[in-house]
1. Quick check: 35 is what I get for relative contact order in percent (Cα under 8 Å, 6 or more apart), calculated from one of I, II. Which structure matches?
2. Out of I, II, which has the highest value for FRET efficiency 1/(1 + (r/R0)^6) of positions 19 and 91 (r between Cβ atoms, R0 = 35 Å, to 0.05)?
3. Going by mean projected area of the Cα convex hull in nm², which of structures I, II comes out largest?
4. Figure out for me which of the structures I, II the number 3.1 belongs to, where distance in nm of label points 7 Å out along Cα→Cβ at positions 67 and 131 was derived from the coordinates.
5. A value of -23500 was computed for helix-only ellipticity at 222 nm (-39500 (n - 2.57) for each DSSP H run of 4 or more, over all residues; to 500); which of I, II is the source structure?
Structure I
């Protein structure tokens, strides 16, 4: 497969992940009625713009999008991982809430480990890895 075509597929994949993550967070809050905590809002701040920026990059076929996606997804992944640790590690969980809704609350807990911050982390980490890969491919393009 040609590198340019592979880069376009990577760009589409990162954009699709951002769309699914954004739709999922909106579904949880607007359809089901889960009220996001402050750390959830911060994660949204880093995910939602990627739908627009990656969408524009896809539309314009700008294959140099990687550095922007790495920055947003890297920060978002760190916040999501920290949020997940607050939920799952009792030593990190304090009685203090991080706002009206406690950040330690778990609206969902599928299979005993899949929570909303876990889903967020998976999305951010996937975008991060794919973007790093695209940066590497971009450096080696003809």
Structure II
């Protein structure tokens, strides 16, 4: 059993310096929700998604994390106020070595989201990508409740 509050708290603590360097606020809405999963893999999955959100959010933006559980699934939601992703690129972002915008300064090697998708599939979860109106992206990590 993995307590998501504790895990996400630790991840946000680890990423705080990175977010602070861009004056990005990190917000988490505590939920007291736990799931049965591999703690190492789920930590890497959530870390990758939040780190990516920070990476593609411009200075003075925000990254908001929340967890909700209903009868069918537990959903971890990571919403940023970043550069956003066009509809045609939403599937490509999970390809190995793919990076959204070649004109930007490259950070990383384009393996984070590919690895995240592989981890999600290993854990029996799925990742959805949506627009965050008026600006940015929302990643939803969905786990079926057992």
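Please treat every number below as a calculation from the coordinates, not as lab data. Note that the structure is a prediction, hence the values are computed from the model and not measured. Cβ atoms are built from the backbone, for glycine too; each structure is taken alone.
1. Of the structures listed, the value fits I.
2. Going through I, II one by one, FRET efficiency 1/(1 + (r/R0)^6) of positions 19 and 91 (r between Cβ atoms, R0 = 35 Å, to 0.05) is largest in II.
3. Ranking I, II on mean projected area of the Cα convex hull in nm², first place is I.
4. Derived from II, not from the others.
5. Values: I: -23500; II: -10500.
For helix-only ellipticity at 222 nm (-39500 (n - 2.57) for each DSSP H run of 4 or more, over all residues; to 500), the value -23500 is produced by structure I.
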